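Each in C-alpha cells, the structures are laid out below.
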Structure I
Amino acid sequence: MKTLLINGSPHEKGNAFIALRIVADSLEEEGIETEIYQIPAEPILGCRACHACKEKGVGYCVMDGDAVNILIDKIKDADALVIGSPVHYAGPSGQLKAILDRVFFAGSVAGIFTGKPASAVCSVRRGGATAALEVLQKYFTISGMPIAPTTYWPMIHGRHEGEAVQDEEGVQEMQMLGRTIAWLLKCIQAGKDSGLSYPEMPGGKKIMTNFIR
C-alpha cells in the first residue's frame, strides 16, 4: 500500500514539507510506502473548463506538458492521498489550486479517486488554516474519498522555515494523521478481502441538474 503526499508550497523544505514529512514518517512506521511530490515552480495554467477531458473520455488534461498529468498518473498508482499547503490569504497556494482544479476534473473521468482515503494539511503563521483546509477537503468529498480523521484540524504553526517542529500539538496531529490513514487503508483492504466493494451509484449513472428558472 502506498500514500502519495503532495507539497503545494513554493518552499521545498518549508513548514508544509515538514508537516508532510511527519505524516510520511508515521505512515512508514505502520508499513505504508510513501512518496512526497513537490509541485514545480514553473507557472501552471488553471482549468479552462473546455471539457475536452470528459468529451474524449481519456482521464487526462488535454493541456499536456506540465505537472497535471504526471500527478494523475501518480494518484492512479497510490492508495491514499495527502495534500499539503501553506496558507495564502486564508486559502491554499495559488499554484496548488491551479493544479488541483485540473487534476480532479480530468482525473475524475477515469475514476482514480473513488474510495481512496485522503487528507489535507496546512502550515500557517497564525490564522486562515481552517478556511484553506475547507477548500482542499472539498476536492475529496466531491470525489468519493473518505477523509482521514485526527483529533483536531490538521494544521501546524510556524512562520520561518523549520519553526513547525516547535508546534508540539501540530506535530502530534500529523503523527496521528499518518496512523489513521494507515488504519483506513488496512480496513479497506480487509473489506476487499472479505468481498466488500465501494457502493455503486443508485441508478448506475450520476444525475446532473441545472437550476435555471
Structure II
Amino acid sequence: MKVKEFIHVLLAIIVSAFVVTFKGLSPLTFLLAILFFIVIFIFSIGAKKLVAHYIQSDIETKLWQFQRWGWYERSYLKNAVPIGIILPFILSILTLGYVPWLATTQTEIIASKAKVAKRHGIYRYSEMTEWETGWIAAFGIIAVLILAVVSYLINLSDLSKYAVLFALFNMIPLGNLDGTKILFGNRVLWSVLAVISLIGLAYILWLV
C-alpha cells in the first residue's frame, strides 16, 4: 500500500469510527470503533486486492471524491471535493448520529501491463471490463459480510453491526462507490448483495 493510499484509508477509518459513535462519543468507544474499522478495511481492501491480482490488475483505495456535477465534458469542478469526509460529518450532525454514513472511499482499478485475456490466446488488452471491476468491488462487500457473520457468532456484536452498515452504504450506486461498479458490472450480483445487506440491516434494527 502506497503512503498516499494509507493516509486516505486511515482518514476513512477515523471518520467512520467518529460517525458510528457520534451519539455516545467517549474515548473508549471511539478507540474500539477505530480497531473494528481497521479490521473491516483490511477485509474489504484485502479481498479486492487478491481478486485484482488474480485478474492481473491493481487497485488503489482513495477517499470518495466528488468532481463531476453534470453530463457535459465541462461539467467538472476544478478540484475534487473529498465528499467521503464531508458527507459523513454533515449527516451525523443533521440526523444527530442516526445516519452513520460509512461510504467514505472509492476504489481505482487499473489493469496491469501484463494483463492477458486467456480466452483469446495471445491477444492482449489493457482496459478493464465493467464485469471485472464489478467482481473486484463485489468481493470487498462479500468479505465484509462474511466478517459480519463471523463477528456475530463470536459475540462481537458491534463489529458485526459496523460491518453490515459498511457493506450496505458501499452498495449504494452513487458516484464512484463500489456499488456503482457492481451494478454496472452485474445487476444480478448487485441485487443479491443488496438484499443480503438489507436483511442484515433489518436484523440489526430488530435487535436494537
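Here, each number is a calculation from the coordinates, and none is a lab measurement. The structure presented is a predicted model; accordingly, all values stated were derived computationally and were not measured. Cβ atoms are built from the backbone, for glycine too; each structure is taken alone.
Identify the structure, out of I, II, from whose coordinates helix-only ellipticity at 222 nm (-39500 (n - 2.57) for each DSSP H run of 4 or more, over all residues; to 500) was calculated to give -12500. Clearly, the read-out refers to I.
Have a look at I, II and say which one yields 14.5 for mean count of other Cβ atoms within 10 Å over residues 37-44, as calculated.
On the way: I: 14.5; II: 20.5.
For mean count of other Cβ atoms within 10 Å over residues 37-44, the value 14.5 is produced by structure I.
Matching task: 0.30 is the computed value of FRET efficiency 1/(1 + (r/R0)^6) of positions 93 and 181 (r between Cβ atoms, R0 = 25 Å, to 0.05). Pick the structure from I, II. Corresponding structure: II. Where does the value 24 come from, among I, II, when relative contact order in percent (Cα under 8 Å, 6 or more apart) is the thing being computed? Considering all the candidates, the number was obtained from I.
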